[in-house]
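The structures come next, written out as structure tokens.
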Structure I
Amino acid sequence: MMGVQLSVVKGNWRNRLAVTTALSMLALQGMATEAKASGLPATEKNQEISNQEIAQADAVRSFDIERQLLADALALFGQQAGVQVSANGDLVRGVQTPGVSGDLRTEDALQRLLAGTGLSYRIGSNGAITIVSTAQGDADGATSLSPILVEANTHTDDHIGAADRAQSIYVTPEDFERRNPQDVKDVFAGQSAVSVGGSVPLNQKLYVNAIEETNLAISIDGARQNNKVFHHSGTNLIDPSLLKAARVDPGVAPADAGPAALGGAIVYETVDVADVLEPGRSLGGFAKASYDTNGETFTNDLASYGRAGGFELLGYFKWAKGDDYEAGNGDQVPGTEADMRSGLIKSAYEAQSGHRFEFSGEQVRDRARRPYRANMTDLTNRNQPDELGYDMRRRNFTFNYGQNGADGLWDPKAVLAYSETYLYAPLTEQGRGTTGSFSGKFENDFNLSERDTITAGVDFYHDTAEYDGPTSDREEEATNFGGYAQARLQPLDPLRLSFGLRGDSQKFVGLDGTEIENEGLSGNVAAAVDVTEFLTINAGYSNVWGGIALAENYVMNPAWDYSKGVKPVRAENYTTGFEVQHEGFSFNAGIFRSTFDNARDPGWSTGPSVVVDFETRGYNLGAGYNWGPGFARVTYTDSEITLNGSPADSDGTQYLGAPLGRVIALEAAHMIEGINLTIGGTIDAALKNTDTADAGGTAQEAYEVVGLYAEYKPEAADYLTLRIEANNIFDEEYADRGSYGQDFTNVVPLYEPGRSFLLMAKAQF
């Protein structure tokens, strides 16, 4: 694998096939290793290994795990003991552990960690350990520690395993570490259901099952995001280096996802001190530097963090600077230079009682020369400058309160937040646009049992969309108050149910001061049934009232007439599918359909009362195999969109969706144990899409993009991480399927970077 020649000639199908095959061999190698190991009878060598593992388990180790949520503590326990631990997310959710400290045998430390939790552990015939209820542990006998196989619970979702999460897409902290994402596109590598158009942070837009992200309930650390500023820019400027986890709820979102979850929800979480501070230490930090050959881009990261008593403090800063990159055809793409600054400050205090108070402040800024229209390279029928100086800035301030370890009927959470996105776009007469959202919520989890929970709460937002121009200032605003309840129940062992209801009351204010008040109800229901030990089927439905969406800042016209009213949007979502998991293998399939009625589509000359009907439908397929030190996964999404019942293009569906067609994504990785070397790669591909030709444009061309990486952590310097990436190694000339305008003859799309190599070094102290 590592011998693949990367300096290949574009169009050489033999080299292309060789590298693609190499990625597949990662999976085959793991499958073969696993099958060989499981098919051999016990030998003296196997017995020798087993004795070594037992001796290791009996060895005295140093533990330093504070009182905290058991799910997080088990992950730390696995690291400090050198073992792996498996636990059902529903079983450990909300459970508090007293912690453990001192030099102890692994078994003794585990028993102390579980003391008072009502949980025990079970050893399977294969030596795997699983956290179970005390009753289960007693019934099964056996609590002696043997060679251990573990999968630590790394999800940050309190409701993982619920029926409304059956089709959710998770990006875990381990995913972030493995992928080393440079932008949002990298965050969702290997997930065909999530497409990210655009090539630089300022112009990137995200689509879930072909639905544009402004129709999703998006939050960062619980803060609502209202980011619709300019149709030639992105909607959520995010630096993935600040994130530790993400979750996408496609289509059907629960009531507690927030208001206006028309096509689902996206939840982003930034890093905490506990995520980066090494066990047993009170202070730490890291420095990271990388260099990308395409564009000669230098990126530097610095972080410092610490914990004393119940207090925590984290500071992080990143900057990136580089030149315009070259596309696969060798031409330099104007307006693609790197010039981004981002930072995060997070402080927290957690009392011994579990009450946790957290404040975070985050800012990301992209300030550079961008294409005249930032989401495309050029218009062939216009004579305009190649570049203009854009400036986009997103700020996010959040206060969170919760009680770790809370159970029973009182498990409260509170959020108070303000988010803001600012854009200076000089092509619009030096105009400046600002969107802001002041929001908050209070909710409580009524934990009826280990398996049954009802979440109820209230929330609000006050959103503004402002345009500050040389001749006039314009503003729309909306204020919303909502109440909701979501039940997550398991009435039978194989059956999980989730259903919820929310009510919203919105007051909308137009440019001329016109006030429009509306109220609406939203409901959802989802079910998941474990038909067998390895087969689960699921289905979901939601009917969502979204109120009136604020107009884009740069199209707001002082001459608009609101006397005809503005209709609130309503969406319906349907999903159904199944998942098979057996001995490391997995396969899933699902179909989806989402319809938006009365979606607001104002134009400068048409006015605020114009509405359209939008629909997306299609299906997702996925297959994978996990062999312990590695995995391989491939996903496939086929989506089709319509506007007012007819095939649609990327222009008519702005702020609604995009014609993505058939998209394929593959991700594979393997860790060579003993030398701390991880190798892996991705394939991002799209088949030719003729739907856009049916809409009156041109067909979207097919492409396939291959990337490989290797990451090494020297045993003699465990504080150091070294990484090399080869991206788009076949120098493919392409625009991501989610990029705007590639279905028009007069548009030169924004091509992605051609072949590039990235070198990275990280030192943790």
Structure II
Amino acid sequence: MGRVVANELVGAAWPSAQPGVDPVLYGHVILDPVGAFEARSLQTFRLIYTVGRYGIDDTGSIRVVFRFMGDWGAFQTSDPTGYNYVTAHASTIAQLSLNYANTGHQRPWFKSLTVRLHGGYLSEGDTITIVFGDTSQGSPGMKMQTFCEPGFEFKVLADVCAVGHYYPLPDTPHISIVPGEVHEWKAVLPSLRRPGEVFHLGIKAEDKWGNPTDQASGRFKFRSSHPVKGLPETLDYSLGEKSMVLDNLWVEESGIVRIQVQDESGTCVAEAGPLLIQEGECSGYWGDLHGQSGESIGLTTSRDYFEFARNKSFLDVTGHQANDFQVNNAFWNYLNELTAEYHEDGRFVVFPGYEWSGNTAVGGDRNVFFRDEGRQIRRSSHALLEDRSDIDTDAPSAAQLFEDLQGEDCVVYAHVGGRYADITLAHDPCLETSMEIHSAWGTFEWLLTDGFPLGHRSGVVCNSDGHKGRPGASYPGASTFGAYGGLTCFLTNDLTRDGIFECLRRRHHYGTTGCRMHMEVSVQFDQDATVFERDPNAFPYTKRSKSREVIMGDIVQTTASEATLKLSVLAHSPIERIEVRNGTEVLEIFRPYTSAELGNRIRVIWSGAEYRGRGRQSSWTGRAVFRDCRIKQFSKINAWNHERRLERCSRNTVEWDAITTGNFGGFDVWINEGNAAQLDLTTNRGTIRKTLETVGLEDTVLEAGGLERQLRVFRLPDENPHREVDHELRIRLKPNCDNPLWICVTTEDGFQAWSSPVFVFQ
């Protein structure tokens, strides 16, 4: 059987009072069947509860609870022919009622099925049988969750005295959820290395829902665009493997490396890269520093979490961020042991840390990363912790947190999760050097841009904030998480804790929505400018130097009225657009193609959020009818949830049901277009009607309220070959204020990347 999260490491405050000490008093439970079950398969389980010595009184109940992050189908009792139908019966004539609630119990066991006794009682040895996915009346069964979990628990609680007081039974049955068949192969390279510098190539097969699968095998050969030392001619990928890593690869000469992985027939099954080999001070190291495991609100064990980051998503840098009010001292100590164990300078950098999880009213979510193990955790509260012996170490506001962290060797991110950080209430430029603007929760550029008028000089990071134990490859599955998890590229001289910390403190990094593109952004001046090692507003005596060229994240003072921004982007996919920005102002939308290159491809995009808080999901239902023309080809964009509708449903019609959480989704159609062709685009958020000949390079935009919520339509080339772009723009600087100069890149397959701003002031 699989690994189950240890109870003693989970901050879950079960009732301290109990009817009696002996577990035999409450009964016991068995589950049938047990074993391994494929993700998103249909199953039926019988859970049999045998009443203990106390019996169960009239109106007493048992409750089966499940972790909040599971995306298995919600149980229902009304439609015996529908998915996830649940029944229950007693071994006596006693009557039972069932009630399922998505938030019916206490974190992390939010999801609950309560089975209540009516009109009688049960004695020792009597039974209650619950059938999950009861197929006897036509139900297809219970939908398993979309992601793997070695120890999926059916935790049973009993209220034997009918007092509304649920106590956990001592034994918890569990199953393993395992991956399905191969859907897609992935190959992963870093994005920037110097000549002669070693790197590794990661290869894995994923199932339909992004789980690395052990149902893959084959012999592969490699085709590289540039000679790679140490790369074998062939690779035997054995059945049972979930990933393979080829270490000690290097390239002698400068160039761009893209490696195709080909099967025995010569078909390319995956492409890795681009990897830029060039001389310079920095290499690029990829990290996802923000996620949780089953010891808090997530799934799988923390050890599984680090194993996945290193060996399944091929990260260089990671961290673990459990909600502080659920981190008991046993888990904090264990986590510090794990980070010390897995950290390896030059190969895999791991930071100890936690998520300070105060409510938005007192500052909102922050990520705290320590340089070394053994530091004091400063919690926002002890909300789920029975041990209050160290409650005096709490920091109940973000302002207090920053005060308590003075003198600590640490860095802090602000982020948007369930709660969002309100950077207007608290911000410390000495500690909080970055804003997380994308995660599995969505896209939140506003978290960064809110700080510009306040004088904040923060860099850009993106992470998964994943709760499913898959840092670095965090798919949303079938939940309300609408986005793929993000990644951050750290531009630093060496892969060490010191190197990454220095990179963070100087904001020499950029973030993406999960791809590993290479990005360079520099600002050049016609005369020497003053470059500050740290933010002079926070460190008045910081080191200063003179230069005519600075990179992303730098803070620089100039007497010039103009500067030149230069950018270079190497992407895995064709580049759709690049926005060059000064603060919130878009100075230029650069496309690597012209109006003359546009074809018969129409793109429809929906984006934005409801508002900044927990209920930010925006639903989109719509229909696009292309009148007097025919759809020749159809392609989805960011359609991560395979069970949500986005499909071509006739020769000229597309229909969809989607959600966005600040991010975007959409589709492309290639059409057979006539002079009278027209687009009728009707959604729950508004309507766009356009003659197709008027749809061109520039966006047609429908503002749809909410938070940056839009519907957009524009035209693209039939084929766009541009995966490599160099561009520059002369910029007039605004006087008497910061000029945060940064870019946002969007690729045709729906990924985005943002540079940390260069902060220029006169």
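Out of I, II, choose the structure whose coordinates give helix-only ellipticity at 222 nm (-39500 (n - 2.57) for each DSSP H run of 4 or more, over all residues; to 500) equal to -3500 when calculated. It must be structure I, since only it matches. Source structure of the calculated read-out (distance in nm of label points 7 Å out along Cα→Cβ at positions 87 and 287, 3.7) within I, II: I. Given a value of 150 for volume of the Cα convex hull per residue in Å³, for residues 207-534 alone, point me to the structure among I, II it was derived from. Traced to structure II.
Readers should treat all values here as calculations from the given coordinates under stated rules, not as data from a laboratory. Here the structure is a predicted model, which is why all the values come from computation and not from measurement. Cβ atoms are built from the backbone, for glycine too; each structure is taken alone.
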